[in-house]
Structure P
Amino acid sequence: MVTLHPHDLGRPDGTIRYWTGGTAGPTVVLLHGATLDHRAWRPQVDALGDEFRVVVPDLRGHGESTGRFDFEDAVQDVLVLLDQLPAAKVVLVGLSLGGNIAQEVLHRVPDRVQALVVADATCNTVARSPWETTMTVAALNAQAMLHGADFGRQAAQATAIDPQVRAYALEANAHRSNQETVAILSSLLTGALRSEPAYRLPVPTLLMHGDHDLIGDIATGTRTWAEREPLAEYAVIPGAGHASNLDNPEEFTAVLRAFLDRATPSPELVDAAVPAAAHGRLSPRAAA
């Protein structure tokens with residue numbers, strides 16, 4: 001198990017707790033989903049720590065971080081966090097809400113991002129109907145009021161198919177009211193999503209989702225998103241729901257690790273590949 005070291009990042013209205021661990025290799029920043037916390041990335045942290053420097057924050061208003069959640073503030077938190085890290089460029093890996101934050105960070109500071117991984121999240125910039133966000137927020141509020149005390153349990157069931165993962169999701173969200181949960185999701189919808197259909201991701205990207213992810217149109221939307229992105233790869237994680245990295249951590253991590261090996265070749269292999277590049281060949285880091 002990779003040892004993680006805690007750090008605190010002071011912000012005007014709270015404190016962001018984040019952890020670092022692993023080797024001195026390429027830096028990978030892992031951003032968790034809504035209402036979860038950094039513990040959601042434990043399988044990937046342990047698998048990547050032998051070759052990568054891993055950074056796992058608790059988003060504001062989640063886990064051990066304080067401050068009220070707001071999408072714009074969360075993006076600013078990550079931007080400030082990047083300035084605290086020694087790496088000039090990082091790989092951003094985000095699941096669900098974390099994937100939306102990662103997209104926005106890349107959009108604002110593409111020179112700080114080496115590669116992007118978005119799992120089980122919507123595309124921030126896809127063209128949408130003007131009323132779509134308003135209707136979704138209204139539906140969330142209605143569900144929270146209608147289901148009352150059972151809202152959190154239903155949310156956990158929608159998050160994962162593995163009973164242990166559902167139990168973790170329920171525990172991580174146990175201290176929140178329905179209104180607080182809806183506020184987080186509403187901030188995502190109103191703060192992240194905007195129509196910018198001509199935008200293309202400027203770095204190598206992995207787009208993936210669980211084959212049983214039934215949240216919104218993530219499954220169909222991710223596939224069509226990947227088709228229009230020249231630098232994107234697409235993967236489906238079998239036997240997994242919305243929290244695909246936890247429902248099937250072995251397959252998720254294998255796909256992630258293979259992408260990272262291609263997207264972050266070691267300096268030695270890049271140097272060795274220079275003569276071969278003239279012949280159209282570039283050797284990635286060998287997969288572990």
Structure Q
Amino acid sequence: MRWPAARLRPQSRIEADLQADLEDFVMADHKIGTREEHEAAREELLKQEKELVRRSDELAEQRRKLPWVPVEKEYVFDTDEGRKTLAELFDGRSQLMVYHFMFGPPYEAGCPVCSSIADTLDPQVVHLKARDTTLLLASRAPLEQLLAYRERMGWGIDWVSSGGSDFNRDLGFLHTEDELKPFLEGEIPPTVEEYARSCGTDVLGYVSEGPGLSVYALSDGAVYRTYVTTARGLEPAMAYYGLLDRTPKGRDESATTPLWVRRRDEYQDAWSP
């Protein structure tokens with residue numbers, strides 16, 4: 001049984017490869033059963049899903065119990081309301097979440113994957129404010145460049161420039177050429193090359209920046225770092241993965257397949273019936 005392939009108007013090599021993957025996809029050797037067999041298997045799976053939720057709740061509690069680290073360095077950011085300190089970014093609330101968006105000084109546009117994450121984060125701002133939490137983006141590119149890109153993408157989330165400070169570097173989200181040398185001297189994944197070009201920079205310029213999420217608490221005028229994550233720790237902000245995990249094909253990604261994610265205004269109705 002073949003998966004019905006969509007027509008894809010080739011806009012790039014990635015899209016052409018995706019089309020080939022679709023046409024080659026076969027639901028080979030997948031078990032076909034009765035409704036009763038499905039429901040029995042589903043009940044067994046549900047037990048594991050409930051256990052995963054319980055375990056996730058336990059991890060969330062452990063996360064909240066992590067020791068707080070005082071932020072003693074004075075970081076200053078460029079914002080659309082002028083220069084602000086880290087404490088001022090809380091905007092009157094006691095909790096602050098910062099998404100470290102890959103948009104470095106040599107970039108001409110934001111990282112496509114970070115852009116997809118911002119698509120998820122943007123509408124959450126108002127809900128988090130109701131829970132005493134400020135959520136914003138931080139990048140090292142000049143503020144005017146960030147705000148122009150924000151307008152292009154149609155977001156309302158606050159975005160600050162950390163380019164004049166060590167904020168990203170101190171958190172491990174900025175890397176030197178020497179640190180990246182082993183990676184740069186190896187075989188560069190096609191996805192990295194594709195994304196670097198789409199950002200208007202080279203591979204070094206692209207991978208020098210790193211994505212991440214850092215969380216802070218403000219208590220008695222002092223700022224504390226309470227949590228930092230990156231890589232797959234960012235998946236809660238990538239809602240599409242959780243949805244795809246519940247489809248027959250799943251994420252359908254591999255180390256040799258170019259990553260399909262792009263900026264939302266660049267899909268150009270590529271998928272059509």
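Every number in this text was worked out from the coordinates using simple rules, so none of it is lab data. What you see is a predicted model; the values in this text were computed from it and never measured. Cβ atoms are built from the backbone, for glycine too; each structure is taken alone.
Remarks
- Parent structure of the calculated result 6, 24, 30, 24, 13, 4, 0, given that P(r) over Cα pairs in 10 Å bins from 0, in percent is the read-out and P, Q the choices: Q
- Entry that produces 25 once relative contact order in percent (Cα under 8 Å, 6 or more apart) is calculated, selected from P, Q: Q
- Source structure (of P, Q) for Rg/Rh (Cα atoms, Kirkwood Rh), for residues 43-154 alone, computed value 1.06: Q
- When FRET efficiency 1/(1 + (r/R0)^6) of positions 99 and 187 (r between Cβ atoms, R0 = 25 Å, to 0.05) is calculated for each of structures P, Q, structure P comes out greatest.
- Structures P, Q were shown, and helix-only ellipticity at 222 nm (-39500 (n - 2.57) for each DSSP H run of 4 or more, over all residues; to 500) at -13000 was computed from P.
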